[in-house]
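Several structures are given next for inspection.
A short reminder: the numbers here are calculations on the coordinates, not readings from a lab. Note that this is a predicted model, so its numbers are computed, not measured. Cβ atoms are built from the backbone, for glycine too; each structure is taken alone.
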Structure I
Amino acid sequence: MRYYIALIHKDSDSDFGVSFPDFPGCTSAGETLDEAVRMGREALEGHTELMAEGGEAIPEPTAMEVIMAAPENRDGTPVLIPLAPAVSQKTVRVNITLPEDTLRDVDRYAEAHGFTRSGFLVQAAKRVMEKA
């Protein structure tokens, strides 16, 4: 399992923000620190799944010393977020049937939370299976 550095940011009038220096554009947030870390992990998993689907290589984690040496990262609090090896497994295209209104809701939710349709469905399925 690889661990990536997430930077937690908090302004007095906002939620906890999460960003990943190794994955520009991969961000998330949460009302509490625990929620921010959980949402950050989901964002990282979704982001890397999209990269894998697009044939992009998942980078090796950058050392904390290197990340924290960058001036733009110094105001963040570093947190290690695990990325399971399964994320880099080969993806398989499947055909599913959904009610049209449900598909619209899935797409709306996924877009609002930084997921693709596939990435969101994967995360939703994993969450349900973890609770079972």
Structure II
Amino acid sequence: MIFLSLVLAPLVRSRTATPEFMALFRSAARRFRLVVWSAVALLLSTGPVLLLQRGLSFADPTGWPQVLRMKLGLVGALLLLTVAHDLLLGPQLRRVTSIPMDSRSPRERMIVRASSWVPRVALLLALGVLLAAVMLARS
């Protein structure tokens, strides 16, 4: 996430990015998407098992530690943002990038701007999930 968001994406947005480099970025992002969704599936399937190992009931969240609730809230927000990025923003961005910059509508310009900040917010949420997981493991 760090590499895509902070290294490759700014290079693609530069005016000197060649079409080949942009194709490379799209290819890397598609491959990364497979890794992301595989990791999400793994985490969602192991989460309930870990709850049971800690002696917590999946059906009774009132007994969960506060840090666990915080982690699950961050995970939920991250999932929503990832779905929005992959299923809504991504297809629209592909269409918008084929339109010359000076011909884009305000909505299309907003899609391009959102495509740069959504992955960065997702990165911050993922780091928050990691921090919450460490805090939970230490409790």
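Computed values, structure above
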read-out: Volume of the Cα convex hull per residue in Å³ - structure with the largest value, from I, II; value: I
read-out: Relative contact order in percent (Cα under 8 Å, 6 or more apart) - highest-scoring structure of I, II; value: II
read-out: Label whose coordinates, when helix-only ellipticity at 222 nm (-39500 (n - 2.57) for each DSSP H run of 4 or more, over all residues; to 500) is calculated, return -24000 (choices I, II); value: II
read-out: Which of I, II yields 1.9 [distance in nm of label points 7 Å out along Cα→Cβ at positions 19 and 123, calculated]; value: I
